[in-house]
Every structure is written in C-alpha cells, then in structure tokens.
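Enquirer: The next part holds the structures, each set out as structure tokens.
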Structure I
Amino acid sequence: MARALEEAGIPTTLTSWNAGVIRMVKPPRGTITALQRGMTMGHPHDHDQQRSVLLETLKLLEQDAPVELVRLNEK
C-alpha cells in the first residue's frame, strides 16, 4: 500500500518492532524500534517515548524515498 501511495505522490513511513519483516517488505521509509510487539510506538502511557518515536518517524518524510531503515534506540 505504501508504494501505491508513494506513486500517487503521498509520502509514507512505516514503524515496526520486527526488523526481519520490515526489511523483507522494504517500505519507502521506515523505523525499527527495540520495543515489544504491541508497543511499537512506545510503552502504554509513556507519552514522551511515544512522541519521540513518532517525531523520529515523521522526520523521514522530509527525505526522498527510498531511505535506509532507521533503528531507534527506544527500549
């Protein structure tokens, strides 16, 4: 879906905890977190962590695709 949106001129990003799957899918832009399944954007109620992941992911929209996947240090 991301590729189709990109072809229509709409930039996309993908965030995942599963590095193997995201590398296989090869999204135009993407971040990988070290967080557990179900907490891709951060721990529940940890608004600072969630905001950090979101902002790092959205920064990728400033770059032309394809962009190397970015591994975030969130734990």
Structure II
Amino acid sequence: MVIDALNSGITLEDMMKCNNGQLMHLVADSIGYAEETAREELELAMAHIERLDDTPARNKLIALGEYIISRNK
C-alpha cells in the first residue's frame, strides 16, 4: 500500500504529517489497490490449494486465506 501511494505521487513526508484519519483518506486508493491485489493472489493460491488432497493441513490453509482476506484490522 505504501509503495503504491508513493508511486502515485504521495510523499512519505505527506503521510507522516497526517493523523490516522487523514492518512486513511490520503491513501484510500492505495488501500483499495492492496485489497484487490490480495484477493487476486488469494484466488490464485486457492486454485492451487484445492488441487491438494483433502487433509487437515489443506483445510487450515483454506481457512487461513479466508480469514486474512476477511479480517478488518
């Protein structure tokens, strides 16, 4: 998210001057980009995981991926 924000022209100095609410507004597009990229990567990983034998380890990987993508913080 920070790299995307920097690539879009937002400086570290600008980010450091913000309080948390201002920062979230400043980098909102980058947050959205990071979330979308995470979803895409999870879909790719799940496609590979689903080819594995049905084991407790496989099921834990699936649960972990679902948790990571759905958590709020």
Structure III
Amino acid sequence: MPRASSVWNRGLGEILQAPLDVGFAPELVREHRDAEWQAFPHMTRGDGNLYRLPPAEGETLPLTFSFRARKLR
C-alpha cells in the first residue's frame, strides 16, 4: 500500500529562514545525494533502496536536505 504524501514547492531560503524568524538557532544543515522517490526518470535505486542520479550529475545536485534547529531561551 503506497504511503500518502503532500508536496509544497518552497525555496531553501524560505524553509531555513522560517525557524530563524521565530527564535530558533540552526544546529545542522546537510545535503543528501539520494531520495526516497524517483524525481527524474533516469534515477536508479542504490544502497538503502534510495534513488540516486548518475555519477556525473549526482555529485553536483543535492536531492534532499536535513535541517535541525533548537529554540533559543
């Protein structure tokens, strides 16, 4: 059974700025070269059953990112 999902197109600046505007401090920002979905037809599955771009493209284009912040007192 497929998982339900929602998608919103937001710029990275908008995503990272929102927590800062309400008093959070960034602790981690990390780019990832793989994704849980096939965003482009020429992506292939690799380790961990995640999709990746071909090596020539995959080294220059991050597909996902992680962001962690903590509330300032």
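The numbers here are math on the coordinates, done by the rules we state, and not lab data. This one's a predicted model, so the numbers in the text were calculated from it and none came from an experiment. Cβ atoms are built from the backbone, for glycine too; each structure is taken alone.
Enquirer: Given a computed value of 38 for relative contact order in percent (Cα under 8 Å, 6 or more apart), which structure among I, II, III does it belong to?
Expert: It traces back to III.
Enquirer: Further question on the same structure: Work out which structure the value -9500 belongs to, where helix-only ellipticity at 222 nm (-39500 (n - 2.57) for each DSSP H run of 4 or more, over all residues; to 500) was derived from one of I, II, III.
Expert: Considering all the candidates, the number was obtained from I.
Enquirer: For Rg/Rh (Cα atoms, Kirkwood Rh), which of the structures I, II, III scores highest?
Expert: II
Enquirer: Upon calculation of distance in nm of label points 7 Å out along Cα→Cβ at positions 30 and 62 from the atomic coordinates, which of the structures I, II, III produces 2.3?
Expert: Among I, II, III, the structure yielding 2.3 for distance in nm of label points 7 Å out along Cα→Cβ at positions 30 and 62 is I.
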